[in-house]
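The following blocks contain the structures, represented as structure tokens.
What follows is calculated from the coordinates using simple rules that are stated; it is not laboratory data. As the structure is a computational prediction, the values presented were derived from the model and not from experiment. Cβ atoms are built from the backbone, for glycine too; each structure is taken alone.
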Structure I
Amino acid sequence: MIVINNLTKTFTRKNKKEKKKEKIVAVDHINLKINKGEIFGLIGPNGAGKTTTIKMLSTLILPDEGSMSVNGFDVVKDAEKVRNNLGVLAGEFTRALYWRLSGKQNLKFFANLRNMWDADERIDELIELFGLKEQENELIMKYSTGMKHKLALAVALLNDPPILFLDEPLTGIDPVTSFQLKNLIKDEFQDKTIIWASHNLYEIEEMCDRIALINDGKIVLEGSPEELKKKLWDYEKIVIVTDNTDAFTNINDVEIKNNVVEIKTKDVTNTLLGITNIVQKKNIRVEEIKTLRPTLEEIFMAGVKK
């Protein structure tokens, strides 16, 4: 559904200290293929290139090198056809809404911009879908942040596009609205291809089928969350909380901090048997024992350090 080849974008900025212009490579020769119906996550630190990539795919800015296709259309040569296939929820979504118009008026305004002159049925459908019926005639300036999020996503869905670009779609909203939107996306948008850019790693792990970590404009990691965990952390941790940490010092790959013992192991079963033997023989009181799997946050930090 989305194919990116050798995509590159540079910007020029003035270096105030050295009083000269310098080039910043925002996106550096990236390659991606995103399948139909897939939720694909883009993660990375600030300035990594996530938003720039989405802006190029959305036809908002032109690339310096490389090619992109969306639903079979070239993003540069067939920009109008690409836009007809896209719905975009930008990170600064509130700038795209007119606060002195009501929710319904906003939807009608953006429908007219897209030459959707008979969109009343679609607008009513979206208002119902996002639970905004009671507030449809209220001015946007009276909406909560969560309601504005819902309306902005409704605007992106006006033409029922097969592809959605969501840039920080849940930032700044309350947990209830976040839960509602995640369930809505899972239940109602299964036929859509989604690029989901976010700093929230738990959100990405929960929602995305595959992810790519972008750092300094380059893709440094790509795969499903589980694939990345197995690839970058091929062991598990056993954590023991006890007052007698000295009893475990002879175990391989052990780290002790205060009353916490952390043991790295590729064979959890045998390691736990060894721990049990130590506990029984030395009559050690253990407050807690648990195994830990890698988190996406640890994968993120490993990728950023590369």
Structure II
Amino acid sequence: MRVTDAPAPPIASSAVRTVFLGTSEFAVGVLERLARSAHRPSLVVTRPDRPRGRGRRLASPPVADAARLLGIPVYQPESVNSPEAIAAIADARPDTVCICAFGALIEEPLLSAHPMLNVHPSLLPRWRGAAPIERAIDAGDEVTGVSIMVPVAEMDAGPVCLQRKEPIRPDDDYGSLSRRLREVGGELLVRALDERPECRPQPDTGVTIAPRIEPSDRRLDPGRAPADLERRVRALTPHVGAYVELPGGERLGVRRAAAAELQAAADGAPGELVASGERLFLRCAGGALELLVVQPAGGRAMDAAAYVRGHSGKLSRVA
């Protein structure tokens, strides 16, 4: 647990005094917008430092780093629902607790202790859960958005105060779409604090769940169609990453790909990597996925041509 102290700026008479709960890079953009508004947080609560990267060095969550740069006090409890955390939040005297991509459930009695608003990157009730952006891209949705809602005990099921749509472009990956959605999220949160709109219950129909990304989700299953696999790559790039499983269990990361027509794909088994000139393809159900940017295990990302040149003796070739 860590608390970083910094002087709080004076609160304007029209401001809503806020505490912000968030952890991920997505939440950073929302925090930065909130900090530029009249509702600048008096405290940021985030998750504890964790080992990250190949060296497994202890590192702060992105929100902790951003809050310190903004000069906002940071509190990192092991559990936000502990009595100590509840008391620390109460000591900040929030009119509203703002939540975005915190990564842990808010439980009673904290859930009812203060008015709360949550920034959720989907058009609720579609894609309730931990991975709404990834699941929307993976499902082939043409539109998503952001909802400002009141958290309740059931995951992402609370009343919705504001929503705004955002189209999903054919070339969007997680990185490009999440950047736009966090900008929308920051603007909508400030608007909700400014205007105090009425919050309405979510409809009972149209509910879909966006479970967190599991290790098995990252593997590109050659039994699926090329268009499905292309969406999976975009949904997991650049933060998680999809991969092709090679003979012997080695993994080849796939950072960019496109559904393709490969005439000779029907002549081989799904899952086989084949080269055509300096182009690289994965045979899959009903066609092939062209691998445009790949990342060998333990190596750096490279374009397919460089990979083909370095592995020409190990790849099947087609015209």
Please state which of the structures I, II yields 12.5, 36 when Rg and Dmax of the Cα atoms in Å, for residues 107-186 alone is computed from it.
I
Taking -9500 as the value of helix-only ellipticity at 222 nm (-39500 (n - 2.57) for each DSSP H run of 4 or more, over all residues; to 500) derived from one of the structures shown (I, II), identify that structure.
I
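A value of 2.5 was derived for distance in nm of label points 7 Å out along Cα→Cβ at positions 43 and 275; which structure in I, II was it taken from?
Answer for the origin of the read-out: I.
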When semi-axes √(5λ) of the Cα gyration tensor in Å is computed for each of I, II, which one produces 43, 21, 16?
II
Comparing I, II on mean count of other Cβ atoms within 10 Å over residues 211-218, the highest sits with I
Assign the value 20, calculated as relative contact order in percent (Cα under 8 Å, 6 or more apart), to the correct structure from I, II.
I
